[in-house]
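Presented below are the structures under discussion, each in the form of structure tokens.
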Structure I
């Protein structure tokens with residue numbers, strides 16, 4: 001168990017005279033202040049006024065306005081979801097059901113635009129807008145009225161934000177705006193335009209660039225293209241977030257050599273080598289180990305990260321608290337197959353080859369089509385299979401599980417949404433939570449229908465519960481990994497810590513009961529123990545319930 005930083009509590013203040021009445025102000029009285037730095041919590045008071053923390057500390061604060069008794073509760077910074085995809089949902093007017101589940105679990109700030117897909121940074125008047133709009137994270141909810149990051153931020157400011165937002169520029173969507181899903185190499189002039197668009201996005205406020213190397217079109221990017229992007233990000237003092245080419249020991253992202261090095265380690269080494277060559281700050285997205293045949297590679301993977309950090313590589317990773325994660329059906333399929341969708345469905349030879357390879361992976365490494373649950377099939381005549389695992393669907397359709405996966409991929413252009421299970425066992429999750437380079441994230445979004453990812457409803461409360469029940473890290477360290485550490489990693493000035501004068505993003509939770517929850521039929525539900533949430537000083541969760549209309553967030557540029 002990680003020992004919390006031992007610091008003395010701030011000296012108690014003398015009693016202060018009453019401040020002028022302020023109807024928007026509130027005193028959080030008598031809670032355990034956990035400030036997001038990892039320091040040991042201490043009993044104290046926090047005064048929120050005019051959107052900021054006016055005073056805080058162990059001493060009495062005289063106040064004649066609204067007071068909330070926080071005895072027995074922890075008072076901490078608002079949680080930062082450092083791997084979010086809500087940049088595709090924030091522009092939707094209304095549709096609070098897609099955003100507020102994150103507020104309910106204490107999230108006040110988002111780092112979005114991950115996995116190579118961002119909601120801005122496109123070529124102006126791109127011929128591929130329809131494909132950009134219909135991606136795994138967005139699914140055609142909205143047709144963007146912007147191209148650039150600056151235009152996107154202006155649009156959000158005009159209608160209000162449910163959360164604070166920091167954005168990464170998505171390499172995949174920028175590349176897609178030039179070439180669609182064409183898998184051939186970029187022409188030199190296209191490479192220059194892609195880099196220009198990414199640089200412009202960072203100049204306009206994006207914090208860096210994300211790569212989605214297991215998704216189209218990122219999977220088609222050769223190493224030299226990735227290095228050129230990394231060097232640009234380094235020059236702009238940004239961060240490079242990377243969804244690796246593989247998270248399993250054997251995958252369709254590489255040639256199937258069954259006695260060679262595990263594919264997830266090859267993918268991790270690729271990212272680390274890019275960071276070594278470019279000097280970029282590297283963030284490994286949602287590190288996981290798909291299938292029991294991959295779990296045994298955990299110590300080697302973490303050892304590679306530790307060695308790189310000792311050598312001076314600025315690398316960290318983020319982790320989810322669930323053994324499942326949302327993705328698309330295309331993520332488990334090889335680039336050569338997706339490049340031929342949908343015509344490949346008619347090619348019996350290629351279909352047999354793909355079926356054979358998928359079956360061999362499942363049998364040899366304990367992860368494959370049998371671990372895939374359809375969350376949103378998207379196509380109307382396939383929607384009846386939402387919630388089913390692929391083997392169930394195969395039995396109903398009197399075919400093989402591999403054939404179902406390939407058919408769903410072809411029918412939906414690889415975009416059917418799925419939950420991938422068996423992404424780690426308890427010991428693997430424990431090791432990730434304890435690791436000093438880990439950030440805690442949701443990595444989730446709320447689907448428009450179908451089966452929901454539990455991370456969208458309870459990731460952060462679950463981290464706190466696991467820390468409490470398993471003794472993995474102290475409460476203070478758990479809070480730091482989803483507040484102060486995330487703010488430091490993405491250079492979010494003044495966020496992630498509680499300090500006098502700073503923005504009042506604050507969560508009040510019950511450390512004894514905070515937890516994720518499920519309904520009686522096993523579906524994810526809102527969390528337990530998150531009592532109050534303040535966003536830039538506005539109370540948005542009160543006694544566990546939403547209060548008022550969302551719209552108090554801001555862009556973090």
Structure II
């Protein structure tokens with residue numbers, strides 16, 4: 001009876017206690033993650049942010065059904081000398097690793113809270129990097145070493161020198177989800193006349209578990225340009241400039257090999273795409289083709305191909321990724337408008353058709369990387385950006401469920417170019433890295449960005465089937481909670497929505513939501529880190545609708 005009375009009191013007289021505290025931090029957006037033991041782990045992202053350089057990145061124009069997207073930059077780092085070569089984000093989105101090259105070469109491990117590295121390891125040359133799903137193991141190569149690190153230490157527990165094979169250097173690398181196995185390209189010092197090596201290592205031994213040599217296929221030599229382990233770790237695609245190999249990850253058995261471009265000698269200098277189970281692969285080349293293959297036993301059959309139409313020059317396919325479930329292909333382009341002006345596109349395909357679902361155009365220059373989230377809902381793309389218009393966006397984030405080509409979030413490093421991007425499993429963390437001046441300009445300096453992505457669906461009406469018929473306030477989850485919990489609500493008619501949180505005495509202690517909403521279903525993570533343990537109530541007010549529910553904070 002006491003609880004009921006308190007609840008009635010809240011619903012009737014809460015206006016007497018209206019104290020909106022915008023500095024409390026409760027109005028921020030938080031991200032739900034899963035830790036390695038399967039327990040719910042939450043972190044808070046507060047927006048808007050203040051950037052150390054005094055720059056507020058420009059948010060791209062959201063589509064008409066995405067006006068309330070809360071994506072934001074968590075942190076950015078500008079290096080005075082080095083270039084952010086490649087990067088990788090852990091599957092759980094909590095950590096990322098960047099390989100810095102050119103000057104002050106090193107491997108840097110970052111968390112999400114700020115740009116201060118968890119640790120750094122200095123190397124002598126360029127760096128490729130990879131990270132396990134929980135960030136427990138980090139792998140990296142410099143030309144003279146293959147390294148593996150534990151999350152807690154910058155001292156490598158694994159160090160293999162490729163000169164063991166002779167005149168060889170270490171190249172692209174990838175790691176299995178659990179961090180127990182790596183595959184690395186070990187390149188010949190004379191790739192035009194000698195074979196390079198692909199090798200697989202267990203983290204427990206610097207003696208290769210397996211290895212095989214690759215020769216020159218068509219043009220471009222034998223150097224390994226890309227290593228990409230499929231999402232379930234069973235199959236891996238490895239490519240040189242002119243050819244590709246699909247191998248069994250843990251045994252090295254080559255089940256298929258083919259040419260990057262069967263119709264000419266053009267190739268590629270980036271990694272190729274593979275689905276989670278390896279049943280779908282996608283290859284790209286500098287003649288502008290993306291080719292999609294489907295596995296049948298130990299062979300791959302061509303499903304379709306799509307060419308970026310040539311003009312005066314061949315336009316390139318410059319980046320590719322395949323969604324984990326194999327249902328989608330994303331490809332980036334470099335378009336030669338003239339001999340000295342460039343543009344770029346992102347094309348999204350359904351695997352069953354060579355006709356794009358949509359094409360995002362006007363991305364300024366080479367699209368250097370594309371990356372799906374594991375659930376396939378988020379696609380990130382990095383671009384060199386428009387040389388003549390430095391304010392043009394050059395890191396883009398799309399929702400693949402939207403039937404249009406407008407990013408939900410985009411921004412520009414106004415003077416630089418992004419070389420690589422990586423996306424967490426849930427799509428809520430995107431990492432971009434690159435050069436602080438334009439890629440076509442001589443100069444020093446590098447960039448690294450950590451972006452929080454608002455993946456809530458929907459934030460508006462996507463189609464008539466998604467229009468909500470009734471207002472609703474759902475029970476928070478988890479409950480009890482510490483210190484954060486997910487509150488979900490449904491809006492049937494557009495207008496202002498307010499969600500307030502009250503203590504047992506009926507005092508308003510937080511306002512997690514107080515903004516205009518379109519019809520649809522929404523979720524927000526409420527962080528009660530500054531509140532004491534006890535019983536609380538949360539109430540929604542929207543277009544005359546009110547409802548309240550109880551939640552318990554246990555610290």
Seminar exercise, completed: From the coordinates of one of I, II, Rg/Rh (Cα atoms, Kirkwood Rh) came out at 1.01; that one is structure II
Problem set entry | Parent structure of the calculated result 3.4, given that distance in nm of label points 7 Å out along Cα→Cβ at positions 187 and 491 is the read-out and I, II the choices | I
Seminar exercise, completed: Working back from 3.3 (distance in nm of label points 7 Å out along Cα→Cβ at positions 107 and 323, computed), options I, II, answer is structure II
For this session: Compare distance in nm of label points 7 Å out along Cα→Cβ at positions 443 and 523 across structures I, II and report the one with the greatest value.
Result: II
Seminar exercise, completed: Across I, II, relative contact order in percent (Cα under 8 Å, 6 or more apart) reaches its greatest value in structure I
Exercise. Distance in nm of label points 7 Å out along Cα→Cβ at positions 131 and 339 computed as 4.4: which structure among I, II?
Worked result: II
For this session: Tell me which of I, II gives 5, 21, 30, 24, 12, 6, 2 when you compute P(r) over Cα pairs in 5 Å bins from 0, in percent, for residues 267-306 alone.
Result: I
Problem set entry | Label whose coordinates, when helix-only ellipticity at 222 nm (-39500 (n - 2.57) for each DSSP H run of 4 or more, over all residues; to 500) is calculated, return -500 (choices I, II) | II
Problem set entry | Structure responsible for 48, 38, 28, with Cα extents along the principal axes in Å, for residues 235-426 alone calculated and labels I, II on offer | II
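When distance in nm of label points 7 Å out along Cα→Cβ at positions 435 and 507 is computed for each of I, II, which one produces 5.8?
II
Every number in this text was worked out from the coordinates using simple rules, so none of it is lab data. These figures come from a predicted structure and were not determined experimentally. Cβ atoms are built from the backbone, for glycine too; each structure is taken alone.
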